[in-house]
Structure 1
Amino acid sequence: MTRPWQTLEAVETPEGRLELRRRGESEFVITVGGRVLMSSAAHRTEAAAAELACREIAGRYLPGVPGMPGVPGGPRRTRGPRGPRILIGGLGMAFTLRAALDALPSTAQVVVAEIDPTVVAWCRGPLAPLTGRAVDDPRVEIALADVAEVIAGAARGGSPPFDAVVLDLYEGPRAATQGEEDPFYGRGALARTRAALAPGGVFAVWSEDPDAPFERRLGAAGFRVELRRPGRGGPRHAVYLARA
């Protein structure tokens, strides 16, 4: 017999009722307006987006090696005790964050932009064991803000640039519902993201499906684009890796 879902907590949001549900001891889903936003049973591609981006930039900060990152075969740079600086848009169940932390050195700085404090509380509460309490890692800073605003701030020079930006937002780029001026995936948004990246920075985007118009906009914004479809079997969502 299939065990029923138990609603642990629910809050009203502008997008609809946000719920955390559990089945058994360790299976969770987050829903909004009745739609599944995140499931603990399926997070392979979301984790891959962070892992691919962070693994690429993790070794760029080596002690005593001068130079600038981002040039294939060229020298790496160091910031003294500091390491790579990462921005993750969307916390979800923190699986993307966990994958980033596992790929990064102890000197990394990871900013997670999450607009809903309830999601952060869940990741520090009932969801914490799923990721080894990733949100409480000393490398992590939680910004209760729209990730588009955080990117715009870095693009203006209001904060240091990021070595990688990872967007793990609901559905991802989708031509059917998003225009060219979308705040995350539109032309202006991509220009700001490129300006917010350090030289040789990586922009990784999770997407439910490949989206050709988004890929063309990335190229027009000056990115070199690679599409990945991680894993075998089951849902194979898309990961865009764009290099500035």
Structure 2
Amino acid sequence: MHLAKCKKMLRKLFSPDVVKRIITGTILGLTSGFVFLYLPPLITSLYFAVILGIILISEWPKLYPVNSKTFWLLTPIYPVAPFAFMISLNQDPVQRNFLFALIVLISTFDTAAYVLGSMFGRSKIAPHISPGKSWEGFIGGYLCATGGLAFLLWSNNTMQDAWIIFGFALLVCILGTTGDLFESWLKRKAAVKDSGALLPGHGGFLDRFDGIIFTVLCLFIFKNQLIKLFIA
């Protein structure tokens, strides 16, 4: 019985969709990490601007027609403002570290929640909006994100109390999930499966960045307070 369950979980983990998503996500993650860590901030800002341009030109119009009022009312807030905030944070070394931490946390949570949810997910968070999202995946992703945050703080010699680490990681994971669900709701409302085809397995750049841009949108106003968590 246990062997059969293990085989079933392995089939889920190594299904073509999951493998394709992991490979694409790894390539995107390595590319983003290289741009962020080894190239000048100006190049990183251009990188964000290019991704925003792709979203606005090829993905966003699939969710809202360009000639609709909602397109022009919502676009400046989401997705333009979050990318503008990321570019702004990228200009200052301290704020840049904070942005890097947010991206790492969301990416870690996203990947772990997807993999663990694919293997163990039973209890759906919002089955009518995003059937793949499960509480098991959320909890697993949250624990991995918490470990990632603790490692980032430790490597920067800025360890905080455990309740701060767990609390901040939980806030980021909740915001990331909300952003993901919001984008899934937009796709369902527009009757679109994927917002784009440039990232196989992810459904487009908006699918991959939805958690990050929603988190940045919500936390940017509190950046000065939150940045103190990452300063020795």
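Where does the value 1.9 come from, among 1, 2, when distance in nm of label points 7 Å out along Cα→Cβ at positions 83 and 203 is the thing being computed? Don't jump to the answer; show the numbers that get you there.
Working: 1: 2.6; 2: 1.9.
The value was obtained from structure 2.
Taking -23500 as the value of helix-only ellipticity at 222 nm (-39500 (n - 2.57) for each DSSP H run of 4 or more, over all residues; to 500) derived from one of the structures shown (1, 2), identify that structure.
Values: 1: -7000; 2: -23500.
The correct label is 2.
As an exercise: FRET efficiency 1/(1 + (r/R0)^6) of positions 59 and 139 (r between Cβ atoms, R0 = 30 Å, to 0.05), calculated from one structure in 1, 2, equals 1.00. Which structure is it?
Values: 1: 1.00; 2: 0.50.
Computing FRET efficiency 1/(1 + (r/R0)^6) of positions 59 and 139 (r between Cβ atoms, R0 = 30 Å, to 0.05) on every structure in 1, 2 gives 1.00 only for 1.
Identify which of structures 1, 2 gives the largest calculated value of mean count of other Cβ atoms within 10 Å over residues 43-50. Walk me through the numbers before you get to the answer.
Values: 1: 22.8; 2: 16.4.
Biggest value here belongs to 1.
Out of 1, 2, which structure matches 24 when relative contact order in percent (Cα under 8 Å, 6 or more apart) is calculated?
It was calculated from structure 2.
For distance in nm of label points 7 Å out along Cα→Cβ at positions 171 and 219, which of 1, 2 scores largest? Could you put the intermediate results ahead of the total?
Working: 1: 2.5; 2: 0.8.
The structure with the largest value is 1.
Which structure, out of 1, 2, was mean projected area of the Cα convex hull in nm², for residues 99-194 alone derived from, given a value of 6.4?
Working: 1: 7.0; 2: 6.4.
It must be structure 2, since only it matches.
Suppose FRET efficiency 1/(1 + (r/R0)^6) of positions 107 and 187 (r between Cβ atoms, R0 = 30 Å, to 0.05) works out to 0.90; of 1, 2, which structure was it derived from?
Working: 1: 0.30; 2: 0.90.
Computing FRET efficiency 1/(1 + (r/R0)^6) of positions 107 and 187 (r between Cβ atoms, R0 = 30 Å, to 0.05) on every structure in 1, 2 gives 0.90 only for 2.
Bear in mind that the values in this text are calculations on the coordinates, not laboratory data. Just so you know, these numbers come straight off a predicted model, no measurement behind them. Cβ atoms are built from the backbone, for glycine too; each structure is taken alone.
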